[in-house]
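Participant: What follows is a set of structures to go through.
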Structure P
Amino acid sequence: MRRFIQSRSAFTLVELLVVIAIIGILVSLLLPAVQSAREAARRMQCSNNIKQLGLAFHTYHDTHRTFPINFAFRGGGGGPAIANTGKSWMQMILPQIDQGNMFSRIDFNAGLQGDTPNVVQNREISNTIVSSFLCPSDGENGNGRLGARSDVNVDPPGTWGVTNYKASCGSNWGWGKFSWNSVDGNDGLNDCNGVLCSNQQDTKSPTDMGDITDGTSNTFFLGEALPGWSAWNWWYNPNAVTATTAIPFNYVTRVPKDLGNWPDNYSFASMHTGGGNFGLGDGSVRFVSENVDAFIYRAMSTISGGETASIDTQ
């Protein structure tokens, strides 16, 4: 009588290890592509955020015949007076970005110091995360809230809503190692040559379309910033929502963090590889190389400097 022995096939240990090694190689090959695709999606979302903020600039202008106001009354009260009396352009455009309810709750006659109901409400609003103010590629923005912010004198200091986007205050700058083209008292904060100034004494009139004589397609209105690299970054404060191009783009990412060094970190910067997004006055968004020529970079931020530079020449 014949007996048939049925053998069972199975992976040997060596074969199993080979399969695992092959899978590991495939994963290592695919991972950079997946990460690249994710970053491309984040960069596109960031670009769309700037696009929407640029449109809000123009919608505001259509209603008020000027671009958003940005000012404070510093007076003799020092830094905290800025936050207490300030009205930032990011507050002003809340109705244009579907945040009208938040805007209506702000008491512009109350500040941030004290414990009255209106002050408490203002502080709650100033600590609110606004998703369209945040770049998804920035993993160090506290998901929209950070402490150690500028111009604050409240106890406890708490956290405040931050922004990855700032308006351009131009290129004249009277501070720090990158002081540039600062003449006749133009310090770059209160008397700037860009679309919006910090305007701490409320001496700078709001900008309108007629002031953009360099051409809207050749003028930066908005750009990316990194709140984790500068204390002068929270969207409620008019002294923390503008940036200068006198300081080189992405300079702050090349040196050790120094939150308090505002003369050298009041600038544009991005976590995107190789550059960052900027919104132009015509509503378009351009990706600008972090190695952009300094002259072109500074010229693009002035509204009436008469320069012939264009980002297309970079």
Structure Q
Amino acid sequence: MPTRRSMLASTALIGALAPFGVAARASSYPSGPVKLIVNFPAGGSLDTITRVLAQKLQARLGEAVVVEDRPGASGMLGTAVVAKAAPDGLTLLSSASALAANPTLFKSLPFDTLKDLQAVSLVFRTPLVLVVNPSLPIHSIKELIDLLREKPNQINFGHGGPGSAIHLAAELFQVMTGTKMIGVGYRGAPPALIDVIAGRVSLMFADVGAAVAQINAGQVRALGVSSTERVPALPHVPTIANAGVPGFNAVGWTLICAPAATPKPIIDKLASELSAAAQTPDVQSLIIKLGNLPVNSPSPAELQTFLASEIDRWGKLVERAGVAKSL
């Protein structure tokens, strides 16, 4: 019969060996195919860049990295899959910045964003461009503001669903300019842009990369970009901050996350490999080509703090704008 002393010794030995077990799991990671879930529809920068990133990550990990689109409910459907997945690093999330707005935008979520997810790597930032249908008789941000003040709640704007970056940018614009528009939601940004071109909605904030061709073709008119600096893909388009709304800054981002309980050694390995994959020339050139901004990703711990700050920032806007949903 084991004595109390032998039981204590065994417990101590198990505790001492535990870190080696975690390290062993990390060194053998991945133990199978990795699923990378994209929580918004195909067709935008998020899906396109994630797929190229997955190819580079697959080459580095030596296991298949499969991209799976799980759009719906402002990104919550795909996010829930990852939040509830086994914490083994084999199910990851590629999410747009709606991830930060949803905790305030919706009354209840099927997960706790900060408790159930661990931020791993920041892939790129997404500046937006405010575009209008050419039939709208305006050519500047100041002219748009004047029109909106003359016609409160008469001009509509398209967006890619509640909490999407292009939705929040429009809400921020209204709050900062004291104007009121009617929001029209779509299943992603591409169909919203199609309706701006067709004139069914008057304007929208669009991903720069998705709108450059239409801007150059004269199908939509660009009034300003949402970042604090001009965007290389649209060098002649001013920032909204300099064109009439001082301090305006609404830039989206793409973040790779894992289930929160994933062991730190696996998180650290993933962060290192994702960063290296994102820095390859192919991925960097695609990020820039699509009108996005490359970044050097902070550490996972710093990114978790960043995510918390973004939840606070956009949550305050959601509450101020009065756009929270009772869902």
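What follows is calculated from the coordinates using simple rules that are stated; it is not laboratory data. This one's a predicted model, so the numbers in the text were calculated from it and none came from an experiment. Cβ atoms are built from the backbone, for glycine too; each structure is taken alone.
Participant: If you work out distance in nm of label points 7 Å out along Cα→Cβ at positions 179 and 211 for P, Q, which one comes out largest? Kindly include the intermediate steps, with their values, before the conclusion.
Facilitator: Details: P: 2.5; Q: 1.2.
Of structures P, Q, the maximum of distance in nm of label points 7 Å out along Cα→Cβ at positions 179 and 211 occurs in P.
Participant: Then there's this: Using distance in nm of label points 7 Å out along Cα→Cβ at positions 115 and 147 as the calculated read-out, with 2.0 as its value, let me know the right label among P, Q. Present the calculation step by step, with values, prior to reporting the outcome.
Facilitator: Details: P: 2.0; Q: 4.7.
Computed on structure P.
Participant: Moving to a separate point now. Can you say which of P, Q returns -9000 when helix-only ellipticity at 222 nm (-39500 (n - 2.57) for each DSSP H run of 4 or more, over all residues; to 500) is computed? Intermediate results must be reported in sequence, preceding the final value.
Facilitator: On the way: P: -9000; Q: -14500.
Structure of origin is P.
Participant: Also: Kindly point out which one of P, Q the value 0.60 was derived from, the read-out being FRET efficiency 1/(1 + (r/R0)^6) of positions 83 and 275 (r between Cβ atoms, R0 = 25 Å, to 0.05). Each step should come with its number before you reach the end.
Facilitator: Working: P: 0.20; Q: 0.60.
Of the options listed, only Q reproduces it.
Participant: Another question, if that's okay. Tell me which of P, Q gives 13.9, 47 when you compute Rg and Dmax of the Cα atoms in Å, for residues 27-130 alone. Please report the intermediate quantities before stating the final value.
Facilitator: On the way: P: 18.9, 61; Q: 13.9, 47.
The correct label is Q.
Participant: Identify the structure, out of P, Q, from whose coordinates relative contact order in percent (Cα under 8 Å, 6 or more apart) was calculated to give 19. Please list the in-between numbers first.
Facilitator: On the way: P: 19; Q: 27.
Matching structure: P.
Participant: Supply the structure label, taken from P, Q, corresponding to distance in nm of label points 7 Å out along Cα→Cβ at positions 91 and 267 with the calculated value 2.9.
Facilitator: Label of the originating structure: P.
Participant: Work out the source of 24.5, 113 here, i.e. which of P, Q gives that when Rg and Dmax of the Cα atoms in Å is computed.
Facilitator: Details: P: 24.5, 113; Q: 22.1, 90.
For Rg and Dmax of the Cα atoms in Å, the value 24.5, 113 is produced by structure P.
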